[in-house]
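S.K.: What follows is a set of structures to go through.
The numbers here are math on the coordinates, done by the rules we state, and not lab data. Note that the structure is predicted; figures quoted are calculated from it, not measured. Cβ atoms are built from the backbone, for glycine too; each structure is taken alone.
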Structure 1
Amino acid sequence: MRAFFNEGKAASLQYGSYKLLTDIFFTIGFPPFFLYSWFTGNHQDSIRERLGFYEGVPPGNTSRQRIWLHAASVGEVRAAQALLPELRNVLPDAAFLLSTVTRHGQQVAKEQLGGSLSCIYAPLDVNRVVKRSLSKLKPTCYICLETELWPNFLTAAYRSGVRLLLLNGRLSERSLARYKKIPGLIHPLIKSFAAIAVISESDRKRFLELGADPAKTIVSGNVKYDLQAHPSQDQTDTYRKRLGINKDQQVFIFGSTHSGEEKLFIDSFFRLREGIAEAIFIIAPRHLNRVGEIEKLLASHNLAYEKFSQMSSGKRRHKMILVDTMGELAALYAIGTFIYCGGSLVPKGGHNIMEAAIWGKPVYYGPHMKDFADAAEILEAQGAGLPIRRPEDFTRSVFALLHSPGQYREICDKARAVALAQQGSARRQAELIRTILQQQ
């Protein structure tokens, strides 16, 4: 009894301190921020919504369920994009709302989903702002995608009777260690969720360490893998024809690369080109504003290239193609022979390697895969992932597999089987939400 009392006292003290500090910082910090925004024009598109004023959103009502999905940034928006179709299937009469924290996340949300639901900025985690937003929007259910824990919001929503769910949850060892330093603040938040669906068993174990109820914490996979393009021979033939690539040519795709990664592979480009006469190289940077940077790099090494946007007739002049348009990469993987997924030899957290694996391709990636550690773990466990520590590892492995076609085919088959097996997470999580709402 004494331990329970002490735990409750610690929780009350830590939350009370957090609540007081956020009120103080808001009271002191907001006026100068408002003046800065007024004179510079920065954040004027978001400031009212961050204060809980949502003029363009219809107020909530008690006759229709309103599902509020919170996606902090672009990665979580992608998760929402996968989840929403399944949610609409199981909750056809519900209204949906999506909030983001970052401006880029808001932009992507409106581009991808804005026609089908209201996209808003999340309110500041200040008590009076949180209460204003909840009073206006009146959500039935609040879905936190991945792990975005805002103490004032979650506490106020829980006390207002909003059903809270944490979906597609992930928790690194680093985050676990940080949260364990403030158990009085974090444990009550974790306990407030009606259900927690996590990506992997490792994530589940970490959430249990934070006090999650084992009966309410399940492993359901990563909903982002439901967004993968599904293999189509028509897509493969279309890209080969457009780019002037025949079936006998070896195609190397470097996808979602970040600053510095292309430079790392310069020696590999030359070695592969010398050893494989008809090799084609496709570079698809993660951000299009880097196209000029890559052009300068290629030109400085006398590597002739052409831009993807300028190719349509199938007449290809050079062996290197620079993708300068958005939205092509996931399907372009179909024509690759060997694929490297970027953001992983530089510390950017990696990218979705399942997008390449589902086409039945050998997928290479570096050591920096914290954002998709689950995918790397799943592929490697089945002998379908190819981690590297330096570009030389990539080059060496490619030549080895070219001399061992049976092993190459085996890796391809395993990669596709593993990626296809990950499908269905969005449906499972949507069913979980429906079950929770039916318990009210």
Structure 2
Amino acid sequence: MQERKNDRPVAIRLSGVKKRYKLGQIGGATLNEELQSWWARVRGKEDPNLPIGMDQRLVGKTFMALNGIDLTVYQGEALGIIGGNGAGKSTMLKLLSRVTAPTEGEIDIYGRITSMLEVGTGFNGEMTGRENIYMNGAILGMTKAEIDEKMEQIIDFSEVREFIDTPVKRYSSGMFVKLAFSVAAHLDSEIMIMDEVLAVGDMAFQKKCLDKMRSAATVQGRTVLYVSHNMSTIRKLCDRCIVLDKGRIIFDGDVEEAIAIYSRNLYDQWSEEQTTFDLTKTAGRAVYASHMALLTRLELLNKERAIYSVGEPLQLRIQVEAKRAYPNLRLRMEIRYEDETPVGTMPMVSLGAFQSGETRDFTITFSPAHLIEGKYRVVMVLFEIDEFGNSFDQDTLLNAFMFKLEASEKIVWDQSNWGHIRFPDAGVTPLDQPK
């Protein structure tokens, strides 16, 4: 008999699930990288092609992406899945979506699944948007009549009606995500699995997607699994959250507790002594960007430690490499407080034109003049805007660098109620003199 909790049946159960990848197999990287990795292993050195922090999960010549996962998700739950890059989040979703199979353990799924794991997953670029809708519906076992009944809802929600009969290979990443999400949200399935790809869409569409997923769970009784580095969206959507770390679940329960544990782990790995960063080796590079332009190096200028006084300007030196020509490459910097709430964004720094293969350095100065004391994480995004105003992410560093602000004036600041910005004191002019 299928297990139930509070009259809700089980939707997904994982028991002792492990996923092991063999290292050094041809096809895992370029031939040059394979030789580099092999030579490092021969000498007993760290593999130069592994993301930072991965060596501690090596078992012989294998890597444990997941290392013993036990999890039960009930119908109608909205489950958040958070953790650092390389924690195993995407691997878990691929197992649940049957993209790959577990090495050990059992996975029981009660219902049909629609998923968005990466931009373009499940779509054929040569087919039109409409044809891809039919294909995805057919994969779920729906008839043409059932898909026709949903077609107008899908097209309206996707906001790409004008291009629905255009091959999707010509879509921008934002258009792709809009259509893919609309398909996943409206076709008949009991379980929705969403990875970080929603970050590609514009803010209005992200809100519409979150509202739709929340409605799917609370009104339609569908099960939603949602992976994101954006804690505000986790808070808005999920009623339960797990934290993954090094292939294991280290917490399962309340959303706010999960976010606190995730944030604590993230900042525990931060060293205030580090002021120079080789960004080619970061594990925090988002998969959904095109990577035709890359942030390759970052330095905090004139600092021996990543600690600043409140009001002190931050001076950065960044290096950018372009793999193709750009008429105007732009940079956006997003700042998040140590509890992972967004603080603010510097939306558009113009870096100018690039030739194909060109590498350039820039100095950027900005002042977090009114931020309260505490620790902050900076997300950096390279992007371009086409002649129609569409934005295309070229590179996204989810954890470009961290810094700490210290205040000389000690005030017990209630950031949970007061926010992360202290406005300048208001000027007061008495209008009535005492008699």
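S.K.: Please state which of the structures 1, 2 yields -0.32, -1.36 when log10 I(q)/I(0) by the Debye sum over Cα atoms at q = 0.09, 0.19 Å⁻¹, for residues 213-388 alone is computed from it.
M.R.: 1
S.K.: For which of the structures 1, 2 does the calculation of mean count of other Cβ atoms within 10 Å over residues 93-100 return 17.8?
M.R.: Of the structures listed, the value fits 2.
S.K.: Quick one: helix-only ellipticity at 222 nm (-39500 (n - 2.57) for each DSSP H run of 4 or more, over all residues; to 500) came out at -14500 when computed from one of 1, 2, so which one is it?
M.R.: That value comes from structure 1.
S.K.: Where does the value 2.2 come from, among 1, 2, when distance in nm of label points 7 Å out along Cα→Cβ at positions 69 and 189 is the thing being computed?
M.R.: 1
S.K.: Output the label of whichever structure in 1, 2 has the greatest value of distance in nm of label points 7 Å out along Cα→Cβ at positions 21 and 325.
M.R.: 1
S.K.: Still on this structure: If Rg/Rh (Cα atoms, Kirkwood Rh) is calculated from each of 1, 2, which structure is the one that comes out at 0.99? Write down the numbers at each step before the final one.
M.R.: Details: 1: 1.01; 2: 0.99.
Matching structure: 2.
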